[in-house]
1. Taking distance in nm of label points 7 Å out along Cα→Cβ at positions 58 and 74 as the criterion, which structure among 1, 2, 3 has the greatest value?
2. A value of 28, 17, 16 was computed for semi-axes √(5λ) of the Cα gyration tensor in Å; which of 1, 2, 3 is the source structure?
3. Given that helix-only ellipticity at 222 nm (-39500 (n - 2.57) for each DSSP H run of 4 or more, over all residues; to 500), derived from a single structure, equals -23000, which label among 1, 2, 3 identifies that structure?
Structure 1
Amino acid sequence: MAVTLVASACATASTLEVRISRDSVPSVSKLLVTAKDLQAHRAEAAQDEWETVVSGEFSFDLAGSDAAGGRTLGKHDVPSGDYTQVRMTLEHVTVGGVNGRETEAFVADRTVTILGTFTVASGGTTVITLDFDPERSLSAGDGGVRQFRPLIRLIGR
């Protein structure tokens with residue numbers, strides 16, 4: 001009886017986890033942001049090469065516990081190395097007032113790019129946080145229509 005042993009090399013995975021937080025409590029009862037395709041850009045990659053962390057649509061409420069508790073938006077294996085920015089596409093933003101009435105906020109620029117450097121270490125999990133300022137991100141526009149222009153700080157760990 002012959003036994004064959006096969007050696008396999010295991011690649012060391014590097015994981016990027018992206019969370020959200022807020023630095024202030026908004027003056028609205030709901031600030032539901034629906035976005036898609038959260039991506040990160042490596043410093044040494046070509047300008048059009050992005051690593052996808054969350055594929056497809058996702059939502060988070062900046063007025064609720066999602067942002068207060070540092071909710072994880074997603075995590076995914078990515079190449080290790082230095083990263084320079086994160087981006088996502090905003091689909092829509094729903095604002096709820098204290099009277100319970102909900103309206104859609106106008107979003108002028110759908111692609112949001114957050115600049116900031118962080119390093120994804122080889123073989124571990126790197127956590128970054130997108131820290132929103134919801135109060136300064138939401139403003140009254142023409143005719144009383146709310147505008148959402150996100151003010152976001154990238155915090156790396």
Structure 2
Amino acid sequence: MDNAHIQFSDRKSDIDLNQLCNLFDIAAFWAQKRNIEDLSIAVANSEPVITVRDCEKLVGFARATSDCVYRATIWDVVIHPDYRSQGLGSKLVETVLSHPRVNRVERVYLMTTHQQGFYEKIGFERNTTTTMVLYNQSHFNSLHQQVQFQKLLGG
């Protein structure tokens with residue numbers, strides 16, 4: 001495949017959320033059926049957000065969250081199946097890692113179900129410590145959560 005038209009971008013304004021939803025549905029079993037409203041919030045609250053395009057077609061995506069000093073987490077790394085095994089995934093992750101909000105942190109985390117070998121080639125190590133998760137029922141009454149938050153703050 002000719003990669004002459006492949007471009008990487010960190011401009012959130014370039015992201016077509018419909019194309020992103022389609023990319024997730026095609027290429028990411030863990031992100032299928034995400035809705036545009038929630039994706040918009042996730043993108044807005046992530047930095048960096050990196051896209052990979054072949055002309056106008058979105059073929060890759062990754063995002064990160066970071067405190068810029070201690071910890072960062074990489075999320076939603078995906079490459080369209082037709083564009084895999086060309087080095088784009090590695091370059092995508094390396095682009096995220098080189099971003100100023102990520103490149104100085106002590107530790108960068110990510111979660112993966114089946115791609116440990118891919119990330120190990122980039123330098124990630126399997127983490128044998130306990131990972132914990134809270135399955136937050138955040139999609140229930142957000143007004144109730146806001147009231148609880150205010151009570152916790154003493155308001």
Structure 3
Amino acid sequence: MELDDLVIETALLIIPLAVFFLLVDRKRIKELYPTGLWAASFAMFTDHIGGELVLWQYSTRLLISHIYPPMDIIIMPVQSMLLVQFLPPTGFKRLFLVVALSGINTISEFLLMYYTPIVTYPKWSAVSSFIVYIVFYFLTIRLHQWYTSGKALKKM
């Protein structure tokens with residue numbers, strides 16, 4: 001791994017955490033953690049499946065599985081927790097936020113693929129990423145709504 005790649009990966013670990021700790025509502029942190037755990041689990045699962053199917057490949061394999069720790073363990077959980085914390089009350093604003101966040105992630109993936117050797121996409125496209133991000137964020141919102149409604153805590 002070259003120094004430039006190491007700097008990028010380190011920044012991808014530190015910057016999202018710094019943003020999270022600056023913006024998070026500490027009173028709601030217990031409410032937000034399940035959303036972060038869901039995001040990390042979903043990201044690791046899809047990363048593993050995508051790696052096994054060779055939809056994308058990472059230049060270095062840090063762990064036994066095909067996961068990319070900065071994205072799976074830091075960025076996706078941070079984005080998801082901040083998304084539900086700042087979730088607008090109206091449908092159009094929610095849609096706009098989800099589409100904007102999905103677009104930012106898709107563009108970031110493209111830039112990471114184009115300008116660094118960290119990841120390549122032999123059988124994957126930006127459109128596919130964009131759609132998966134939109135589905136992921138809407139599932140995240142629904143899961144958070146279910147969890148915070150109290151239904152998740154009731155005895156069956």
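Each value in this text was obtained by applying a stated rule to the coordinates, not by laboratory testing. Just so it is clear, the structure is predicted and the values come from calculations on it, not from any experiment. Cβ atoms are built from the backbone, for glycine too; each structure is taken alone.
1. Numbers: 1: 0.6; 2: 1.9; 3: 1.2.
Top value of distance in nm of label points 7 Å out along Cα→Cβ at positions 58 and 74 goes to structure 2.
2. Working: 1: 37, 16, 14; 2: 29, 20, 15; 3: 28, 17, 16.
It must be structure 3, since only it matches.
3. Values: 1: -500; 2: -9000; 3: -23000.
Structure 3 accounts for this read-out.
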